[in-house]
Structure formats: C-alpha cells, structure tokens
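Every number here is computed from the coordinates shown, using simple stated rules; none is lab data. Everything numeric in this text was worked out from a predicted model, so none of it was measured. Cβ atoms are built from the backbone, for glycine too; each structure is taken alone.
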Structure I
Amino acid sequence: MLITTSSALREFCEALRGAPYIAVDTEFLREKTYHSKLCLVQVAYGEHAAAIDPLVKGLDLSPLKELLCDESTVKVLHAATQDLQIFLNKIGQVPAPVFDTQIAASVCGLGEQPGYAKLVSSLLKIQIDKASQITDWSLRPLTDRQLEYALSDVTHLCRVYEKLVARLASTQRSSWVAEDMEALLDPARYRVIPREAWRRIKIRRPKSQTLAVLRELAAWREERAMDSDIPRTWVVRDDALIEIAQNLPRDTDALARVRAVNARVANGRDGEAMLAAVETALGSPEDEWPEVEKPPRRLSGHESLVLLLQALLHRRCEIHGVAMPVVAKRSEIDRIATEQDPDVPALRGWRREVFGADAVALCEGRLALTGREGEVVDVRDFD
C-alpha cells in the first residue's frame with residue numbers, strides 16, 4: 001500500500017498503535033544535497049505494511065512521528081544510523097527504542113556488519129531482487145516494482161527481527177545488544193559540529209598552525225554546505241583546504257594559485273570567506289590551536305604483545321561465535337597494549353566480559369596463552 005493522504009496515514013498509524021514492534025526503512029537521496037532527502041518511509045508489522053510518501057505536498061506526518069516516538073513500540077531497522085539521522089532532521093528527535101538488526105546479527109555470529117540482503121538470505125533463505133536498489137526515489141510516480149521492493153524490505157525485516165530475538169534469547173545475549181542499541185539514541189551522535197569538521201580531513205605530518213587554519217576553513221565549508229544544502233565537496237574539495245592551510249595565501253592572487261580554486265572563486269564570496277578564515281586562525285592565540293597528535297609511545301616488544309592479544313581475541317571470538325572486529329578493532333588492541341586503562345569499547349560492557357578483562361590480565365602478566373592438544377588455552381594464577 002502506498003500512502004499519499006493525511007487521512008490514510010492517520011488510519012494506518014492508528015492500526016499499529018500498541019504493536020510490540022514495527023519494522024522501519026527509508027529510501028533517500030544525498031548525491032546532490034548536504035542533508036539526505038527523504039523520499040519514502042516504509043513501515044510494517046503483522047498484516048500491515050505501507051510505504052509513506054513524504055514528498056506529497058501538505059501530507060501531515062504527525063501520526064508517523066507519534067508512532068516512531070512511542071516508547072512502548074520497538075522500532076526495528078537495519079544499519080540504523082543513517083535512518084535515525086534522517087528522522088532526527090525530519091521530526092526533531094531520535095525514535096526510541098530501536099533495534100538494529102545489523103548489530104544483533106553481528107553479536108549472533110553472522111559476520112561483521114552483515115548487509116541486509118545477506119542477512120535475509122542467511123536467515124530466511126530468500127534472495128532479494130536488487131534491481132530497484134539503485135534508483136531515483138524522488139521521481140514520481142513510483143513503479144509497482146519499486147513499491148514491491150520497498151515493502152519487501154520491511155516485511156522481511158519483521159521475520160529477521162523475530163529470528164534474531166530468538167537467537168539472542170537462546171544464547172543469553174539480549175543484554176549485549178541492549179548496550180549498543182542504547183548508544184544509537186544519543187542525538188549528539190547525529191549532529192554535525194562545524195568546528196569539528198576538520199578532524200575528518202587527513203593531512204600528513206601537520207603543524208599546529210596548519211591544523212588551526214584547517215579548522216577554520218573546514219568549519220566555514222561545513223556551514224556553507226549546510227546553508228546551501230549542497231555536498232561539502234561542491235563548495236571546495238579537501239585537497240584545496242589542505243593546500244590553503246599549508247601555504248597560507250593572504251590575497252586573492254595567491255588563493256587563485258591553489259589547485260581547485262580558480263580565479264572566479266578566489267575573487268568571489270567564497271574566496272573572501274576562505275581568506276577571512278585564514279586570517280581568523282592566524283590571529284587566534286597559539287594556545288588555542290589544535291594539538292598535533294603524537295604517535296603513541298611503543299613499548300619494547302609492542303608488536304609481539306599485539307600478536308598475543310590478537311591470538312587471545314581470535315580464541316575468545318571462536319568460543320563465542322562473534323566476528324573479531326565486532327569485539328575489538330586493531331586500533332583498540334594497539335591502545336590496550338600501549339596505554340594504561342584506555343577508554344575503548346573493547347574494555348566496556350559485554351566486550352569486556354568476552355575479551356577486555358582477559359586482555360588487561362594478559363598485559364599485566366596475570367594470564368598467559370599456551371598450546372595444548374592442538375588448541376590455544378589459558379594459563380592463570382601462576383607465579
């Protein structure tokens with residue numbers, strides 16, 4: 001069913017009032033905009049399934065907002081981050097509570113961040129038709145094939161959710177995913193802070209001054225892209241910002257010599273703003289410039305210790321049937337091997353139970369690994 005009227009949407013949402021859960025998905029475009037353009041919202045539970053067209057002029061979405069924010073109904077999504085960010089922008093808050101089937105599947109041992117099609121195939125033995133996956137969802141009218149594809153996403157998602165919940169219950173891992181689902185509800189996770197945008201730009205061996213200029217330039221670009229609702233790279237590319245931050249042009253002629261910044265841009269409003277960003281950064285107190293991150297101090301035998309931690313992680317993940325990167329990433333293992341009590345996910349919650357506590361014990365000499373009968377086993381409580 002395709003919903004294009006406010007009355008139909010109210011009736012549909014009313015029918016789902018009190019449901020224990022609803023499966024939710026979105027179709028959107030972002031190739032030519034800064035903010036994702038919401039083109040379709042699909043919702044299903046039981047015999048009810050509908051695609052809601054938010055592009056219909058005058059469509060009252062308040063019943064959908066009420067349904068999404070009903071705390072008695074779990075919102076089931078797959079790889080939920082992008083969808084939740086879209087809803088935050090559209091309705092002003094993050095729907096809660098949520099259940100991300102990608103996170104749950106990883107915890108259930110179905111791979112690291114498994115894709116939706118792979119999950120449906122694995123759990124339901126159904127092959128999804130991907131022909132409509134890459135399509136312009138903003139064009140109207142939608143075809144029958146598009147609608148069939150869009151609705152199948154949420155109808156299959158209902159069955160996937162029920163199977164995952166059963167697996168989590170049987171393996172006593174429901175509390176594991178609860179921790180990760182709760183983290184998805186923080187609105188700060190989805191809000192862009194322009195002054196922090198520079199951190200996404202990689203620059204080799206920077207100076208503190210260079211980072212200060214880059215910070216001002218990236219913040220200006222982020223705000224400019226937001227205001228114009230265009231991709232940030234349409235304003236100016238990363239490599240141009242890096243070159244400006246390194247060479248510090250102070251006038252339009254020098255700015256025009258930067259690759260990807262032509263004379264028209266340099267002499268226009270954007271050029272003026274970039275030169276102003278350079279001046280602002282250079283005029284700010286040096287003690288407010290970003291600090292250059294120093295490479296972590298490597299202990300003697302660091303790599304050997306990392307290999308031991310990886311062996312421990314591999315063994316623990318074999319026992320629990322969980323993909324290694326779901327429990328601890330290489331960067332976390334590096335920090336565990338180098339730092340005293342680092343603040344990393346591997347040392348918190350269920351990950352600490354599975355691996356983190358033993359990783360610390362290994363680093364402190366309270367746990368060792370040895371081979372026995374063709375397996376890696378622990379040795380504890382030794383002098």
Structure II
Amino acid sequence: MGTFSYKAIGEDGALKSGTADADTIEAVYNDLASRGLNVLSVSKAGRLTAGIIRGFSSWKVKRSEIAEFAANLSVIMKAGIPILDALEDISHTLDNKYLKKVVDDIRERIESGTSFSAALAQHPGVFPDIFIRLSTIGEETGRLEGSIGEVAEHLQKMEDLAAMVKRALIYPIFALVVTGGALVFWIVYVLPKIMMIIRDMGIPLPVITQVLFSISKLMQAYWYVMLLIPVAVVVVIKILKQKEGTRFYDLLKIKLPLVKQFVYNKLLAMFSEQLRILVVAGITIDRSLIIVGNAIGSEVFKRILLKIRDEIMTGSRISDAMRQQSVFPPLVTRMVDIGESSGNLDNQFNFLSNYYYKRLGDISEKMGKMIEPILIAVVGVIFAVIIVGLLLPIYDVVTKFEKGG
C-alpha cells in the first residue's frame with residue numbers, strides 16, 4: 001500500500017486536495033469518484049514524502065485529542081444517535097482545524113458507502129493502529145460504540161502515562177542541558193585561557209592537565225562534530241527502525257538498563273489490555289494474538305505472540321505456550337493459567353493490565369530520582385577532574401616556592 005496525493009473538485013465546486021492510502025492509482029480514482037469528487041490529478045508520493053506527510057499529520061493532532069474524539073463518539077453513539085450525525089456534531093465542536101478536516105473526510109467516506117474502520121485507515125498518521133483494528137472488530141461484532149469506548153480508555157491511559165514520564169524527566173533533562181552547557185563553556189572558553197597563563201609562567205604541566213588541554217584544543221578545532229552528534233544519533237535510530245533492523249532495535253530497548261524498566265513493562269501492559277479488549281469483544285484467542293502482535297509496536301513481541309499462536313493451534317493451552325517464552329514473567333503466565341481454568345480470562349487480563357500500568361506509573365515517578373544522582377555523580381567527577389587538572393600546576397609552583405624559601 002502506498003500514499004497518493006490528489007486534487008479534485010467537490011460537488012459544491014470547491015477545490016479539494018489531500019492524501020490517500022491505496023494499493024494503486026486506480027483505487028484512489030475509484031474512491032474519490034465514489035465520494036462524488038471530480039478528480040483533477042493523482043500522483044504517488046515518494047517514500048520520504050509519505051513519511052513526512054504521516055509525521056506531519058501525527059504532529060498536528062495530539063493523542064489527547066484522538067482520545068477525546070473517541071470518548072465523545074462512543075458516548076453519542078451509545079445514546080442511539082447514528083454515526084453520521086455523531087460525526088457531524090463532533091466536527092462542529094473541534095478546535096483543531098486539521099482534525100476537523102479529517103473527521104469531515106471520514107463522514108464523506110461513510111456517506112459514500114465506506115465502513116467507519118476503512119475511513120479511519122485512510123488517515124494512519126492521525127489514528128493509531130489499535131483504533132482502526134478495534135473499530136473493525138466493533139463493526140463485525142455489532143458493538144462499535146463499545147469498541148470505540150475501549151479505544152478512548154486505552155488512549156487516555158497512554159496519554160496519562162506519557163504525561164507522567166514527561167514530569168519525571170523534565171528536571172533531569174533540564175539539569176543535563178544546563179550542566180552540559182556549563183561544561184562545554186569551561187572546556188572550550190575558560191580552560192584554554194587559564195592553561196595559556198600557566199604555560200606562560202613556565203610551569204610544567206602534569207599529565208592530567210596536558211590531557212585536558214588536548215581535549216580543549218580538539219573541541220575548538222572540531223566544534224562542528226559536536227553539533228553533528230545528535231543528528232548522527234537520530235540517523236542511527238532511524239536506520240535501526242527500518243524493516244531489517246527493527247527486531248534488533250526493539251530487542252535493544254528491552255535489554256538496556258533503565259530503558260528496559262519502562263519499555264518492558266509498557267509492552268506487558270499493552271499486551272494485557274489489548275488482549276482483554278479483544279477477548280471481551282468475542283474474538284478468538286488465535287486471531288487476537290495476531291492483532292495484538294501487529295499493534296503492540298515491538299517486532300520481538302510480535303514474533304513471540306505468533307509462536308504462541310502456533311502452539312495454541314496445535315492444541316497447547318495458552319499459559320503453557322506462554323511459559324515456553326522467557327519474555328513473560330511468572331505472574332503473567334500464572335494469571336493466564338487461572339483465567340483459563342476458571343473461564344474468566346478477561347478478568348485476569350484486566351488485573352494484569354491495571355497492575356502493569358500502575359507499575360509503569362511508579363517507574364515513571366522513580367525514573368527522575370534514579371537519573372538525578374547518576375547525572376550529579378557524572379558531572380561532579382568531570383568537574384573534579386578539571387579542577388584537579390588546574391590546581392596541580394599551581395600546587396607544584398607553591399610547593400617549589402616553599403622549598404626555595
């Protein structure tokens with residue numbers, strides 16, 4: 001499936017432009033024509049352009065706005081109001097003009113005969129994958145409003161979690177930027193001047209002082225490399241996120257200290273919650289595992305879930321298949337085992353979901369406290385080395401003067 005840019009004239013004579021995801025240009029033409037638009041041009045967007053378009057879309061619409069949209073839509077539909085009327089009512093209340101345009105587009109697609117989930121799928125940069133998949137399940141099971149409500153609850157949890165992480169990291173990041181800036185200023189500007197004074201006085205420089213002086217000259221000569229380092233880090237991460245390196249990148253995230261604590265528990269929370277939602281919706285466990293694997297955002301977990309599905313299809317119990325995978329802690333396999341035996345698997349997944357979300361909240365609060373002493377220690381050691389490097393030559397001179405006297 002690719003991304004296409006189009007220009008067309010609507011029934012009211014207004015010029016409309018936008019993007020659409022489809023397999024072929026012909027599919028885009030047919031989709032636009034079915035919506036009553038007179039197509040002027042359709043062109044395939046390049047891979048880079050498509051990525052920029054999706055990134056721009058996700059940047060213009062916040063996750064909290066999507067959560068609010070889903071919650072409002074669910075409430076209105078539960079009141080018995082048809083989805084077209086519900087979308088129109090919500091569109092009039094939206095402050096985000098881009099999201100309003102997207103909602104209007106979804107409404108037009110539904111009027112032309114497209115399903116709600118298929119209309120959402122045309123805006124992958126705005127609506128997360130789980131929203132689209134649960135909407136599809138809701139349409140198949142006849143409980144679309146319930147599925148949308150589950151999506152709203154899930155997105156709100158993720159938004160609350162993101163807010164907690166930001167609050168926990170704001171002080172360490174601020175401290176890192178300030179101390180890093182002060183450190184660079186000392187090494188690049190202050191240190192060379194003091195070093196020159198010491199050398200002009202004819203004071204022999206100890207090894208540690210010479211090393212500091214060399215580092216200072218190196219940073220002055222290649223200052224642009226420091227600016228390129230953040231860019232290089234972003235490029236490396238982008239490369240690792242490509243299809244060939246995705247598994248290695250995801251594996252790295254659940255192995256690195258500190259990062260592991262957050263990412264691993266987040267994956268377990270998402271796994272538990274999404275399976276609960278799908279089980280409640282009446283989806284078979286084999287299909288649920290495929291859906292969760294595609295939506296969880298980890299190639300490592302995806303492959304493991306597909307292995308579990310294969311074991312289940314050959315007659316294995318869910319808990320037994322999960323025990324064969326070291327990624328699941330004993331608590332998860334034990335609760336799943338109880339759920340299978342008692343017939344209330346959804347309640348067990350609900351417990352696990354709440355447990356790991358709470359654990360994530362605790363980790364987020366502790367993360368800042370964990371990083372702060374490490375940061376202070378590292379910066380303190382660096383400044384201590386600089387001070388020692390500056391004081392040693394002076395100490396040598398004072399000592400010589402005392403001996404001479």
Q. For which of the structures I, II does the calculation of log10 I(q)/I(0) by the Debye sum over Cα atoms at q = 0.12, 0.15 Å⁻¹, for residues 141-340 alone return -0.80, -1.05?
A. II
Q: Taking 1.3 as the value of distance in nm of label points 7 Å out along Cα→Cβ at positions 69 and 125 derived from one of the structures shown (I, II), identify that structure.
A: II
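Which of the displayed structures (I, II) returns the greatest value of volume of the Cα convex hull per residue in Å³ on calculation? Display every interim value, and only then the final one.
Numbers: I: 190; II: 200.
Biggest value here belongs to II.
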Q) Taking helix-only ellipticity at 222 nm (-39500 (n - 2.57) for each DSSP H run of 4 or more, over all residues; to 500) from the coordinates of each of I, II, which one would give -25000? A) II
Q) Looking at structures I, II, which one was FRET efficiency 1/(1 + (r/R0)^6) of positions 221 and 253 (r between Cβ atoms, R0 = 30 Å, to 0.05) calculated from, given that it came out as 0.90? A) I
Q | Given 4.9 for distance in nm of label points 7 Å out along Cα→Cβ at positions 181 and 261, calculated: source structure among I, II | A | I
Q: Give the label, chosen from I, II, of the structure having the highest value of FRET efficiency 1/(1 + (r/R0)^6) of positions 61 and 229 (r between Cβ atoms, R0 = 25 Å, to 0.05).
A: I
**Q.** Parent structure of the calculated result 0.10, given that FRET efficiency 1/(1 + (r/R0)^6) of positions 37 and 189 (r between Cβ atoms, R0 = 41 Å, to 0.05) is the read-out and I, II the choices
**A.** II
